[in-house]
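Participant: The following blocks contain the structures, represented as structure tokens.
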Structure I
Amino acid sequence: MDNQFSVAQFFKSGEWEYVRRFVSVEEAWDAFQHYTTSVAVGMGLVERVIITDGGDCINAEWIHGKGIVFPYPLEG
């Protein structure tokens with residue numbers, strides 16, 4: 001089950017791209033953190049970044065202006 005994660009970023013223009021494909025969870029998380037704090041984010045060009053697994057399920061999601069919206073923060 002290694003190397004089953006992918007990271008995609010979605011632009012304000014409506015275009016999107018994979019920035020990592022079929023990598024380990026550690027590499028996916030590192031890329032997720034990088035692409036949610038990139039220069040393009042600061043310029044307002046990126047609206048969303050996600051990590052998906054081998055089953056195409058979203059494992060993490062960041063939205064511009066909201067931050068990480070999934071997984072939901074634990075309460076209490």
Structure II
Amino acid sequence: METRTRNTIVLMPDDRLLEVSYYCSDLRLSEHEKAVATQLVIQLDDCICSMKIDLSSSSNKNTLERIVQNKVILTKGHLC
């Protein structure tokens with residue numbers, strides 16, 4: 001499943017605001033994986049992180065943003 005690039009603002013615990021881009025892609029997944037999952041690609045500045053997520057999560061914008069925000073906060077804004 002391919003989605004267009006979206007942006008979101010993440011409020012960090014130290015009150016910094018970070019602009020993050022994200023999209024879903026299944027180009028690197030096997031045919032079997034494509035049926036149940038997709039790859040979420042998150043970009044912050046020049047760092048890129050990708051993670052496999054449930055296909056059902058990728059269709060809900062709010063769920064995707066929550067995943068992105070949690071990932072950025074947990075890594076303290078350092079995806080690399």
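None of the figures in this text is laboratory data; all of them are computed from the coordinates on show. Being a predicted model, the structure only gives us computed values, none of them experimental. Cβ atoms are built from the backbone, for glycine too; each structure is taken alone.
Participant: Kindly point out which one of I, II the value -5000 was derived from, the read-out being helix-only ellipticity at 222 nm (-39500 (n - 2.57) for each DSSP H run of 4 or more, over all residues; to 500).
Facilitator: Values: I: -5000; II: -7000.
Considering all the candidates, the number was obtained from I.
Participant: To test your reading of the models, identify which of I, II gives 0.60 for FRET efficiency 1/(1 + (r/R0)^6) of positions 33 and 65 (r between Cβ atoms, R0 = 25 Å, to 0.05) when calculated.
Facilitator: Details: I: 0.90; II: 0.60.
The read-out was computed on structure II.
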